[in-house]
Structure I
Amino acid sequence: MEEKLKAVLNIDEAIEQKEKQAGQLMLRSKQMAEKISDACYKQIKPLEEKVNKLLEQVGMPNAKLKVDIKPAEMKSNGADDIDFLFDANLPAGETGKSGQYMPVGKVASGGELSRLMLCVKSLVAQSVDLPTLIFDEIDTGISGEAARQVGMIMKDLAAKRQIICITHQPQIAGKANAHYFVYKEIVDNAVKTNIRQLNTEERITAIAKMLSGEKPTAAAIENASEMVMN
C-alpha cells in the first residue's frame, strides 16, 4: 500500500514538472512569436513599396500588392495570419481605400500572377541565396514594352544566379546568354522530345521566327540580331 502511495505521489510530481516545463515553453514560444510579428510588421511597407514599383516597371502601373496581417492562434511559424491581397486596377491616386483588394489567388489572372511572382522572387533573391530560379512562361499575357522590362529584370537576376526561363517572347529570349530549343521528332514511329543549344546564328533565326512567323522577314532577322547582340 505504501509503495502504491509513493508511486501516485511520484506521478503527481512528474505531472507537475511537465506542466511547469510546458508553461515555460509556451512563454518562450509567445516571446519568439512576438519577435516574428515585429519583424513582419517592419517589412510590410518596404515590401509593398518595392513590389508595387516593380509591378509598374513590368507594365502594371495600376496594380498594387497589399499585405494583411492579423493576430491568430499560435502556430509553428508564429501567431499571425498573413494574407497577400491584390488589386490589378487600382485607380490612380488611390492608396488602398477602393475596397477591391482580394486574395491574390482569387483575382490575379495568369499573366498578372506571373509578373507578380517575378517581382516577389526578384526581391527574395536579393536576400536569400537562390542558386537557380525557374520561370515557366512568365510572359503569359504580356508583350511589347512590358515583355522587354520583364526580360531586363530577369537579366539583372541572372548576374548572380542561374535563370532558366521557358518563353515565347522574343524580347525575353533575346536577353539570355544561351538559348535552348525544345522540339519534337518521330523516331521509330514514336514521338520524342529533344533539346539542344543553339549557336548565335540559330538564336537569331529562332527569335526572328518569334517576331514574324515561320519564314522570318529580313527586317525581323535584323531586329532579332540586334536583340541578341545588345
Structure II
Amino acid sequence: MSAATLRVVLVDDHALCRSGLSDLLRHRGIDVVAALGDPAKVAPALLQHRPDLLVLDLRMPSTDGLTLLRRLRTEGFDTPVLVLTMSDSEADLAAALRAGVVGYLLKDMEPEDVLSAIERAARGELVVAPAMTLKLAQMLHSGGRSGTDRKGLIDSLTDRERQILDRLARGESNKAIARALDISHDTVKLHVRHILSKLNLSSRVEAAVFAVESRTAGGDRLSR
C-alpha cells in the first residue's frame, strides 16, 4: 500500500494534536478522511469512509480509547487500530495489546518516526515505540517462561504454525504471509488465532517478540 492510497481516521480530543498530525499526514500524501475529537462520531465515520487505519488516543474524557476500541469490535468493526498516546505505562501497553491493536506509539516520538510507523502499520507490520519495546519484553518475561517452557510451547505448534510464527517475527502482514505460503487470508487468520491460543499470548506483537526471543535462544529459525 502506498502512502498516496492510505486512508486514515484520527481520534484525539486535543484539537492541536489532531490538527498537527492531520497536517503532517496530508503533507506526506496520506488521506485523512476524518479527524475527530468526539468518540461518538467514530463508528459513523468508519461506516462512511472504510479507512485503512484508525489512529486512536487513549486518554479522552468522555470515553477512553480502549473502551471505544472494544465497543467497535463488539459492533463488528475490524479496522486496524494504532494507539498514539502520551502514556508510557506498561499497564496501558498490556491492555492495548490484549485489545488487539496493531501498534503502540508515543506522542513524544519524532514526527518522521510516527509517520513511518503509521505507514508500516497500515501495511500490516507490527509497530511499537522504541521506548516501549523493553517494557514489552519485560511483560513477556514476567510470565516466567524458562527456555524449556518456551521450547515446549514452540513444540506444541504444527509445522504450518511455526512457518507463520516465523513470518510474524519478520513483521509480515497476514496478506503477505498468505501470498508467500499460497494459502488464503482467512486461513492465515485462523492459524494466527491458534498460535496465540497455544502460546497463551494476546496479540501479534507479543507473538512476534516471543518468536524473536525463541529464535535468539535457539540460534535458528522456528520453522523446520
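Read-outs: derived from the displayed coordinates by stated rules, not from any lab. Everything quoted here is computed from the prediction, not taken from an experiment. Cβ atoms are built from the backbone, for glycine too; each structure is taken alone.
If relative contact order in percent (Cα under 8 Å, 6 or more apart) computes to 12, which of I, II did it come from? For relative contact order in percent (Cα under 8 Å, 6 or more apart), the value 12 is produced by structure I.
Out of I, II, choose the structure whose coordinates give percent of Cα pairs over 14 Å apart, for residues 41-128 alone equal to 66 when calculated. Corresponding structure: I. Distance in nm of label points 7 Å out along Cα→Cβ at positions 105 and 121 was computed and gave 1.9; which structure, I, II, did it come from? Computed on structure I.
Of structures I, II, the largest value of distance in nm of label points 7 Å out along Cα→Cβ at positions 25 and 209 belongs to I.
One of I, II was used to compute Kirkwood radius over Cα pairs in Å, and the answer was 18.1. Which one was it? Value 18.1 for Kirkwood radius over Cα pairs in Å corresponds to II out of I, II.
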